[in-house]
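Student: Each structure below is given as structure tokens.
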Structure P
Amino acid sequence: MHEGSITTQIVESVLGEAKERKGKKVVQVDLVIGSLTFLNPDQVRFWYKMLVKDTIMEGSKLVIKKQDGTVHCDKCGYNGGFQCLNDSAFHIPIPTLECPRCNGTVRIVNGKECIIKSLKLLV
């Protein structure tokens with residue numbers, strides 16, 4: 001469960017930005033979370049609610065947008081999604097990282113990001 005540590009970093013970043021901009025209250029935080037981070041949005045929300053207590057972020061709205069994972073194959077030019085194997089030995093889905101069209105090696109284009117897209121502050 002890495003959601004707690006990632007959410008702690010998010011909250012600390014938002015509080016730092018709010019302080020720098022002399023914000024009195026954080027109203028909303030918009031996140032983009034890639035599917036390849038394997039972050040559970042419900043767990044992020046849980047940790048967020050716990051971590052913002054007694055701060056200027058308490059009561060703020062957390063909006064999470066999921067970013068699908070996409071890959072590119074240099075061999076055949078494929079751009080798009082891919083399937084994940086769900087191997088119970090790993091306890092998480094592991095991307096095949098193989099082109100669904102030609103079985104060539106692919107590189108990840110999207111899906112690894114965890115970005116604070118925007119903040120709404122009262123100053």
Structure Q
Amino acid sequence: MRFVVLVHGSPESEAGEMPSTEAMAAMANYNQDLVKAGVMLAGDGLYPTSMGVKVHFNGRERVVIDGPFTEAKELIAGYWIWECASREEAIEWLKRAPFDGGEEVELRLVDDARERLTGETQV
């Protein structure tokens with residue numbers, strides 16, 4: 001089962017501020033543990049929304065909207081893609097993440113069309 005882990009933004013991430021050296025080291029160690037366990041397939045931080053755009057679709061009309069966007073708490077600052085045997089395993093890995101500042105991190109199951117069409121679970 002594949003999961004996406006969404007790390008929400010903060011005023012600091014939207015300002016382009018980097019975490020402390022200690023926080024970066026703790027995250028690097030955590031990511032190494034995920035890789036060694038075969039859990040982490042991908043993961044990155046994202047630049048602030050001031051460097052992004054949205055495209056609004058209305059019929060055939062396309063409108064490009066330059067960032068920055070809405071409140072930081074509604075934004076995504078980074079993500080992981082994980083491969084886990086179960087939702088419970090993914091939750092256990094997420095509980096080990098080195099967050100300690102009141103963050104709320106979202107875990108979502110990836111909708112694998114192959115699995116739906118063939119009935120085969122990709123683990």
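Student: Figure out for me which of the structures P, Q the number 36 belongs to, where relative contact order in percent (Cα under 8 Å, 6 or more apart) was derived from the coordinates.
Tutor: Checking each candidate, the match is P.
Student: When FRET efficiency 1/(1 + (r/R0)^6) of positions 45 and 109 (r between Cβ atoms, R0 = 30 Å, to 0.05) is computed for each of P, Q, which one produces 0.85?
Tutor: The structure behind it is Q.
Student: When mean projected area of the Cα convex hull in nm² is compared over structures P, Q, which one is greatest?
Tutor: Q
Taken together, the values in this text are just the output of simple stated rules run on the coordinates, not laboratory data. Since the structure is predicted, the reported quantities are computational estimates derived from the model, not experimental observations. Cβ atoms are built from the backbone, for glycine too; each structure is taken alone.
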